[in-house]
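Below: a set of structures, written as structure tokens.
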Structure P
Amino acid sequence: MTTLIPVPLGEHSYNIAIGANTRQQLPTLLSEYTLLTPKAPALIVSNPQIWRHYGADVQNALVESGWQVTPCILPAGERYKTLRSVEKIYDAALSQRLERGSTLFALGGGVIGDMTGFAAATWLRGIAVVQIPTSLLAMVDAAIGGKTGVNHPQGKNLIGAFHQPRLVVIDPEVLATLPPREFRAGMAEVIKYGVIWDAVLFNLLGQLPRLDRMSALPSESLIQILQRSCQAKVDVVTKDEREAGLRAILNYGHTIGHALERMGNYRLLNHGEAVAIGMIAAGELAVALGYWSVEEAAAQRALILKAKLPTTIPPHFDIEGLLALLKHDKKVQAQKVRFILPTAIGQGEIADHVPPELIRETLQRLQA
């Protein structure tokens, strides 16, 4: 059974399709829920690992329905999320003579989705993109909402554009081949939604005995997690498509998280691990400023530990260096670092008045 979650954004509206084997039902979903046609050449952008598992499924399904699709395989990993990698998509688009009626299919995790979306936003000033996320993190976050982009050596996602997909296709079965560490990373984003938006989701996570492996979750619970997380993202994005205000709360845990990723050169900590530490830090800041209670912070910490995510800053990270990296965060305004702070389970708000010394003390405590 396929569940559809509409994303009502006027002329940029689309659907999220969640269900087993949806990757093989892609042509039918495209026919029913988009105006895309197989007349123009298309690219499937992926990485070697994902292509080995699922490339043939997607390509064969499209070819059998008349699509002219060619794979474009990029290296895997956050450190390859660069303009140089996007140039490879442009080169493939040029060699395959993609035109304004063409489509890019993003088959992979958040890195592939972000780069493919950015390439689609900028090739011929904008062509269609379809997101087929294969990681939990991409399913509940990166593939939805139209944020695309790449990293700059001085900061994460500093180069990008808003470009909504025409369709998001989520097949939970592909998570069976996701490494446990990557599944845990995605769970950090799920916990984020529970903390800042959906108390029902937070309570559901609290009732489950384990959050660290897909195999430990009942299938119906996994579907609930996917549906509620996607709906949370949709609720926020439809209220604030281009992050003029409310949408910034989706960056809960990301302010410090992005700095941690950058300091580890995108190798030591993956995105979810860094966000988990960032949420612990933001939770402590919220307690110190009177935004929420010690008990609520402890409940958040319990979920993060249940997902077997880190809660402390690596001992060799330089705290002053982290503070310097925070100043390059996209959310800085008037030279003030903005944090998302929880005010209750299921609620959060933007704060730009966090004292620098409190930030320093919190980071030092998390490292100790």
Structure Q
Amino acid sequence: MKLTRLQDHPLPTGALGLALHPDGLLAYLTCVDGTLYQLETATGKVQAFDTKHASYASGCVILPDGLTVITAGYDGHLLWHDIATRRCYRRVHAHPFWSWSLALSPDGRHLATVTGQYLAGGWKYEPAPAAEPTVRVYDARTGDLTAAFHHGPPVLSCAFSPDSQHLAAANMMGDINIWHLPTGQDGSPLTTWNTPDYTSWGTTKTHHFCGGIYDLAFSPDGTTLLSCGMGPMGDPMAGNGKMTWHRWNWKTGQLRDHIKDGQHGTGLMESLAWHPDGTHFLMAGRQAQGTWNAALFSAADGSLLHSIDTSHRITQARYTPDGTTLLLAITRNQEPPKNGAWAPWGRLQQFKLEG
């Protein structure tokens, strides 16, 4: 099994979020300049949507009918965009702080967004409790708030189960909560547990907590939950913690599997993607040291199957519905302007899955 690069399309600024149209011919990317872009995957033609976020556009999802894209940003807003006209027709102020992550339930009904600012809550620099719910769920069609849950800030990732009944969210301190949406209106999680394997306490150049679980993904059969990020380190400024994933029985919080020794480098892993047939999954992000920043792992035993190095930060990974193609949203290092113009520093890369 291997990945072979097919396309490398430039974007004006770094890409942070990625959603694929159901027909597989169009990709939608949210970028550092606050803009939502439509990109034709065959030609690389890029068109910008009219309405921008006031800060980074951090994530996007597309409704199953292929008519609407919803974006989230560091301005705390959710925007509903009409694909045909590329105009925004609804704006919801979801958070007073950043939307770290955005997720759409597989049935297209529920939209989850998570937030939370890290403010010291005591002399040990433990995060102070948030003043309001850090996990919010909206009706994806109407924009109405349907649920709000408290979770220790900052909450960095969220994901829906394949049956759209359960929502998972995880934070910087390694706390993972699972809510059953039909019965969780009182705010109590169905399951909750903690892992220390993603959180660091700085001891070298600065003294604070850092790290966290940057992405979550339920397996296609709904039996397990993946988490990813970076292992603990003494110097948070170095970014050289172990590339890390874990697989959990989310109904009990029991650890099922984790990345094998010797199969990782160092760096922050930001995105997970299950192959549609459930035989393997991909983890991707940015590396400090090592030989890869995206790799395929076996669902059967967690072994490393194949890896690639794009040489640039991968922020989102998505398979096409048929599983033949992998798309990666990428942010490159920004180069100084030449003749008064900035060079494109975002990318959408397409890879063919072979074997």
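Rule-based calculations on the coordinates, nothing more; no lab input. Small disclaimer: the values here were computed from a predicted structure and weren't measured. Cβ atoms are built from the backbone, for glycine too; each structure is taken alone.
Out of P, Q, which has the highest value for distance in nm of label points 7 Å out along Cα→Cβ at positions 222 and 278?
Ranking P, Q on distance in nm of label points 7 Å out along Cα→Cβ at positions 222 and 278, first place is P.
Say we calculate mean count of other Cβ atoms within 10 Å over residues 126-133 for every structure; which of P, Q gives the highest result?
P
Here distance in nm of label points 7 Å out along Cα→Cβ at positions 102 and 198 was calculated and came to 2.1; which of the structures P, Q was it taken from? Present the calculation step by step, with values, prior to reporting the outcome.
Details: P: 3.6; Q: 2.1.
Comparing all candidates, it corresponds to Q.
When mean count of other Cβ atoms within 10 Å over residues 110-117 is calculated for each of the structures P, Q, which structure yields the highest value?
P
helix-only ellipticity at 222 nm (-39500 (n - 2.57) for each DSSP H run of 4 or more, over all residues; to 500) computed as 0: which structure among P, Q?
Q
Give the label, chosen from P, Q, of the structure having the highest value of mean count of other Cβ atoms within 10 Å over residues 6-13.
Top value of mean count of other Cβ atoms within 10 Å over residues 6-13 goes to structure Q.
Work out which structure the value 4.5 belongs to, where distance in nm of label points 7 Å out along Cα→Cβ at positions 30 and 206 was derived from one of P, Q.
P
If you rank structures P, Q by mean count of other Cβ atoms within 10 Å over residues 142-149, which sits at the top with the largest value?
Largest calculated value belongs to P.
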